[in-house]
1. When you work out distance in nm of label points 7 Å out along Cα→Cβ at positions 56 and 112 for each of the structures 1, 2, which one comes out largest?
2. One of 1, 2 was used to compute mean count of other Cβ atoms within 10 Å over residues 80-87, and the answer was 16.2. Which one was it?
3. Using volume of the Cα convex hull per residue in Å³, single out the structure from 1, 2 with the greatest value.
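Coordinate-derived values only; no laboratory data. Small disclaimer: the values here were computed from a predicted structure and weren't measured. Cβ atoms are built from the backbone, for glycine too; each structure is taken alone.
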Structure 1
Amino acid sequence: MPPASDPPQGACIFCSIARHEAPARIVHEDEQTIAFLDIFPLSRGHTLVVPKAHVDRLTDLPPDQYAPLMSTLARVCRRVEKMSRHYNIGINQGALAGQIVFHLHFHVIPRYEDQPTFPRHRRGITDQEAVELAALLSTDASPPG
């Protein structure tokens, strides 16, 4: 398994986001992970969960980074549940599987009744939508009860 590495400066948009060199609506960040809104969402609140260390694939991620990544994924899912208790978690590995950005990332895609599960056309997100969604998804959900 190759170690996590840094691509050449500016070569990976997700690395640039993790270094705060590229814009993103960040909803969670810690020492090893970052989560931010997808700029071409499949649904309202579509969020990406990314390790800060550059690896192309899940199988390239060092085992000591599994727990922080899964912890962030679970945290983002709990936050998405404020909008919908129905969501997909997806990961595309390789170009033939639909991977576009070759930096490991999970998609958390909320689902709503008035929307097809897999729309044919994705639309961009407006800055105002991004501001509102980032605010909603940047805080942990209140405990039940």
Structure 2
Amino acid sequence: MNWDLLSPYTYEIEVQASDIDGMGHANNACYVVWCEACAWKHSEELGLSLNDYQILNRGVAIHKARYEYFLPSFEGERLIAGTWLTACDNKLRLERRFQVLNPRTGNTVLRGQWQLICVTLSSGKASRFPDKFIDIYGGAVIDN
């Protein structure tokens, strides 16, 4: 695979009929959903689940998101989403990058980037990372 960065967490996708829009390819909104699913699976594998967020009354929320769509995807195609944590300030901010590849062609179909902030779930207000977030997310940041 031609990943932008080393050792991504990967998530496999099969484009479904329900993903196809009026233009005959996977709707752009589907990629956003696939990136979110990939991010959650990665977070869970690292050791932070939605249940952990609820117990800690903290979570990370998307502050800014950017997606670049390069090629269309079609029903029945298999895609692989890769994600990395690429920055953590150990206070409030986290950055996550994505790349979606078509393994049959080797082409990148999407690149994405999220800037995330820590929030208190009960209030929705920005807050400092709990130590567990710093240990787990900060410890998973890769050099890029």
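1. Numbers: 1: 3.7; 2: 2.2.
Ranking 1, 2 on distance in nm of label points 7 Å out along Cα→Cβ at positions 56 and 112, first place is 1.
2. Numbers: 1: 16.2; 2: 20.5.
Answer for the origin of the read-out: 1.
3. On the way: 1: 122; 2: 112.
Checked 1, 2; max of volume of the Cα convex hull per residue in Å³ sits with 1.
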